[in-house]
Structure I
Amino acid sequence: MQRPPSVKPLPERQSPVTQAAALTGLMIAVMWAEEIVDFSIFRGQLNSFGIEPRDPHTFWHIFTAPFVHAGFPHLIANTVPFAVLAFMSAVRSVGRFVSATFLIVLIGGTLVWLFGRSSVHLGASELIFGYLAYLIGVGWWERTPVALGIAVVAVALYGGIIWGVLPSNPMISWEAHLFGFIGGLLAALLIHGRRPASSAGRPVR
């Protein structure tokens with residue numbers, strides 16, 4: 001008698017919480033690995049991968065600047081808010097989170113490159129402000145209980161940092177804060193701004 005071929009069970013798909021936590025942890029690990037290598041081997045030379053406004057040879061640094069920090073105190077200060085806001089942004093959809101991150105880096109970094117002071121702008125604060133704005137924007141454009149709830153929690157935790165978009169300490173890139181925030185709002189609009197159309201008052205499936 002011939003035995004039926006064995007069927008391997010499909011691997012279980014990771015939960016959204018697990019995926020969001022894993023991706024957030026990976027991004028933080030990249031930042032810390034970069035800073036450890038920079039400190040121990042390059043002695044701070046990797047800071048040159050920050051954004052240098054209006055230098056055409058370094059425009060592509062808009063993609064590296066958010067992951068480079070000016071020392072461990074700078075990185076430590078950014079790690080917790082980045083972890084919280086990145087996780088909150090990713091927990092509903094990792095795919096949308098990746099798209100939002102790309103848009104924040106592209107839009108925010110380009111605006112810093114165009115309008116920032118002549119200095120080297122670096123650090124994850126561009127993404128921190130971008131994720132905060134993204135969560136607020138998603139709540140505004142979706143207006144679902146979940147989206148609004150996450151937006152309220154984000155504002156309750158880190159709404160006070162919004163003042164950082166204003167010029168204050170000359171050693172802090174308020175431009176990265178401001179343009180990262182703008183990038184986050186635009187990312188939310190582009191990704192979540194379209195609402196389902198309805199016909200005769202009935203929702204369209």
Structure II
Amino acid sequence: MSISDQLAYSQGRKDQEPNKILAQGIADIEDTKRLIELITFIESKPHRRLQMDAALTVAYVGELNPEMLIPHVDFLIEKLKDTIDRVAWGSMIALSHISPLVLDQMYKHLPELLDAMDMGSIVGRDHGFKILVNLYREERYSSDMLFILLEQIRKAPSNQLGQYAERLIEVIKDEHKSELITVLEERGQDLTNEYHLKRLTKNLKKLYK
């Protein structure tokens with residue numbers, strides 16, 4: 001059965017299960033031949049829905065076996081600019097899974113990542129933020145990434161602010177806590193939703209300790 005025939009749309013399915021099964025088969029035996037076939041299929045620009053399914057299948061492979069996607073970082077970076085949303089954010093998801101393994105390349109491509117976060121969907125921004133946090137954890141990138149992460153928190157929509165703060169709090173260095181506190185306190189002045197305020201207060205309490 002061809003790669004195309006194994007994708008959800010070809011099977012008349014609207015769920016992701018066929019794509020996950022295909023990804024599992026590729027990841028389990030490290031089938032680089034079929035992975036390359038899948039990537040080539042995306043590049044050939046077939047049916048729009050099939051491109052979406054293929055991109056999400058690549059993301060599932062990245063979740064299951066991130067090492068397999070290391071040779072394809074440049075392809076994934078390029079696809080962040082794809083006009084099909086699911087291809088773009090599927091590529092960002094894949095990059096978030098493999099980013100701890102390719103930090104130097106992620107840092108090199110920061111402009112593209114940040115542009116994609118600004119222009120993309122909520123899913124793309126969320127996974128982009130994960131990449132930024134992974135870069136922050138690396139000592140040589142911490143100072144640069146702190147500034148970028150704080151800017152992301154400053155402009156995050158209210159419904160994303162809590163999760164962004166929590167992800168950074170998990171890894172924040174002691175010497176950077178005061179800067180994060182300042183930014184979160186500033187954001188607190190603009191929040192009107194009671195749930196968002198409670199979540200922010202809870203996060204600040206963690207930092208005050």
Structure III
Amino acid sequence: MTATETLTLPGAPRVQAGADAPGHGEGGPASKRVIVGYGFWIFLLSDIIMFSAFFAAHAVLQNATDGGPSGGDLFNSRNVAIETACLLFSSFTCGLSAVGAGARRMIWTQAALFVTGLLGLAFLLLEAHEFTTMIAAGAGPRRSAFLSSFFALVGCHGAHVTIGLLWLGTMMAQLVIKGFRADIERRLLCFNLFWHMLDIVWVAIFTLVYLVGGAR
């Protein structure tokens with residue numbers, strides 16, 4: 001059989017002998033943006049698994065107050081409502097930054113990121129005030145298993161928001177210096193995924209910790 005003859009196998013497409021196999025599907029290889037986004041989703045799923053462990057621990061320990069204060073005694077519903085509004089609205093402005101980046105509008109993108117950062121910072125300040133008030137009242141993480149699980153879960157989320165704000169500041173600086181390069185757009189995509197994940201986790205915290213726990 002010569003190099004130009006056709007090889008035929010039962011049920012297989014006809015392939016020219018000696019032809020180079022492309023190694024990809026009909027659509028070709030996935031774009032770098034798709035590959036990076038897929039990989040980052042795997043990271044986010046691992047992070048969600050970690051949060052799930054904290055949620056499970058807190059659900060079990062919600063009544064383990066050891067004679068100390070419960071959620072209903074400690075939580076300030078007005079403060080929590082403002083925290084939630086800040087974080088949820090920041091998710092909207094974060095989405096606007098992605099729209100601005102897609103339209104190559106630098107001012108639009110930077111303004112949306114800046115507002116996102118301000119709302120995230122407001123959320124952190126309110127959460128820090130909540131923590132310091134509780135600790136000053138003798139309701140620190142050592143007081144009971146309930147409070148230990150509360151500070152671990154809510155504090156872990158707050159640490160993620162802090163990291164997100166540092167990342168946001170870095171992204172704003174990179175956009176100014178490097179513009180809408182392909183790698184910068186991919187990083188902005190990953191940041192959007194990360195920030196929206198934090199909002200989803202907070203909705204779960206708001207429901208389990210503050211609504212359910214505050215009613216106990």
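If you line up I, II, III by Rg/Rh (Cα atoms, Kirkwood Rh), for residues 34-97 alone, the top spot, with the largest value, goes to III. In terms of relative contact order in percent (Cα under 8 Å, 6 or more apart), the structure with the greatest value among I, II, III is III.
Could you tell me which structure in I, II, III was used to calculate helix-only ellipticity at 222 nm (-39500 (n - 2.57) for each DSSP H run of 4 or more, over all residues; to 500) as -24500?
Values: I: -19000; II: -22000; III: -24500.
Source structure: III.
Every number here is computed from the coordinates shown, using simple stated rules; none is lab data. Quick caveat, the model's predicted, so the values are computed rather than measured.
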